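Participant: What follows is a set of structures to go through.
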Structure 1
Amino acid sequence: MAGTIMIVEDEPAVARGVQVALEREAYDVAVIGTGEEAVARFRDIAPDLVLLDVRLPGIDGFEVCRQLRRETRAPILFLTARADEVDKVVGLEIGADDYLVKPFSVRELVSRVKALLRRAYGELADTQTGRTLRRGDLVIDLERRRVTRGGQRIGLTTTEFDLLRHLASSPGRVYTRGQLLELVRDYEAIEADERTINVHVSHIRDKIEPDPAQPRYIKTVRGVGYAFSED
């Protein structure tokens, strides 16, 4: 399967149509009818993406989105029956990644889902889970925040993991030290400068590279920054 998708929709006909379309694309699909159930079952389902109806009985889609955003970065695609600018703006402001107005075509829905998954998990997303980045024997488990090489667990700090994930999600793309520094600032209370990135990358290389002196995964782009290998 290409990943797990949770549909939160109280109209059975709509939910069933979307479910069939996604299952044809080899996604594992869980259908939920209320906002309360979506919040309660989210951790057990651990979806890679959420399709969330705005108008739900009980707590609405906006509140569900707010609660889910406290514990996940998984993409959220709002489904709304109204082409209402307010709905659209509110949804994006509280953490939704995209929206579709009903009635929508199945083809467009599937296209949006694939685009959001690529954006969230990168072109290296594992076809079986959608939550794993792979390069040779290096495996980055996004859901469990674990890294292994050759089956052996590698211990990374929070900052190291997110820097590695960020680089590995876009192989070949060159990130400046300044761009990567923005990630570090989220975690470090100190006033970091760009030399901090050099230190973190050095630590990551020491842990993941077979030979840190001849890095296979994280390449230095002289005078610019770093890129994850495309080879």
Structure 2
Amino acid sequence: MGEAPVVRVLIVDDHNVVRQGLRFLLQHEPDIEVAGDCPDGESAVRAVERLVPGVVLLDLQMPGMDGIAALREIKARSPATQVIVLTSHQGDDLVFDAVRAGATSYLLKTAGVEEVVRAVHAAARGESVLDPSVAARVLQEMRNRQRAPVDELSKREVEVLRALARGRSNKEIAAALGIGEETVKTHVSNILSKLHLADRTQAAIYGLQKRLVPLDEALEQPR
């Protein structure tokens, strides 16, 4: 097997000690390259346009352009860039705003180094990682919303939704189901449209809410 591709990461946090700490920790990972770091949202958006990193580690509470606004701009200007929210804030409003804005994963700064590294690798594969306490609240929010029933989906779409809930990438779903990646993308698009969801992270959460897979199984992502 060939070597894993290097994941280029941009670190965004208004605290210099946090940026330096994350840079120090991540630069020792052989398949992670720290492309740069930024102290605020405005510089982060410019850096994403210039560097096009695969993954952004983003704080939410920053002066000037806050994390949510920066997240929306980053996704608008570089849709392929995956954004991991890494914050000390776990209030419901910011959690839901981040998920709706396109965050791939949501971790608290109490997370261990291994959890952050795992989330970076998962994001590079298009997979989501949610802090368990955050996941529980997002699930409750999804339960409180009216969504179209799963039976509006085709059998194949349900299979794809179940795979999304397990955190599988399009490539992994295609291999498991014996279909092409473009076909998987079409199924994902149809699922989002039928269920009125914004992105695959919300689809994964919806799949968990409908108990298509156990919550603990989805949270235990492979290293």
Structure 3
Amino acid sequence: MSILRSESLTRTYVSGGREITVLRDITFELPAGGFLAITGPSGSGKSTLLGLLAGLDRPTRGRVVLEGQDLSALGEDERARVRAEKVGFVFQSFHLIPTLTARENIQVPLEIQGRDGAERAEELLARVGLGDRGHHYPAQLSGGEQQRVAVARAFAHRPRILFADEPTGNLDAQNGANVIALLAELNQELATTLVLVTHDPELAARAGRVVRLRDGALVADSVAAAAGP
């Protein structure tokens, strides 16, 4: 069953009186529970595509359908509600709230929904190997630990789909490998659909499917040769 569908997705901008096409006619479907890596050179439109798929931006033409709902037809408030209910995010630069502890950062998505996130936060801290670090603030954590907190936060409200933009980009090789393994394990265990933008060939190889962009166009769509955990 498809959870995400991109139909002739196109995004243009006007700069200096010229229309610039960042994405053109991107079409594909992703089944629920899938693990998709979006790759391509810098400037190929990867992050723009991720933003459109996640409902952070609206396409110039085409549409994005998430669990049967056309995100492109929704206003910003409606898209924000869908994101809060169904979508998780992991970013390259962690985006943790510096004045909150690791535990409190993980609780934020649940508190936004009016739910008590204390038990879920403890469960996820243990799951990402930080059970004894929950009282630490981001500045007291290493880069790898901060990204693990960010992954735990993204899974806190049990999203149907998680989007990640270069999640290993600010990490050294060992911490990057740890985060890759964690994302792959959670994809398998929780059946959360993953959509990742990455330059990391190891991360792309862990995905079940890889799409490649060049100059805003989809130029390859294939099953990864080494897919799986």
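Participant: 1, 2, 3: which one has helix-only ellipticity at 222 nm (-39500 (n - 2.57) for each DSSP H run of 4 or more, over all residues; to 500), as calculated, at -10000?
Facilitator: Working: 1: -12000; 2: -15500; 3: -10000.
Answer for the origin of the read-out: 3.
Participant: Another one. When Cα Rg over 2.2 N^0.38 Å, for residues 75-154 alone is compared over structures 1, 2, 3, which one is greatest?
Facilitator: The maximum falls on structure 1.
Just so you know, all these numbers are worked out from the coordinates, no wet-lab data involved. Note that the coordinates shown come from a computational prediction; the quantities given were computed from them, not determined experimentally.
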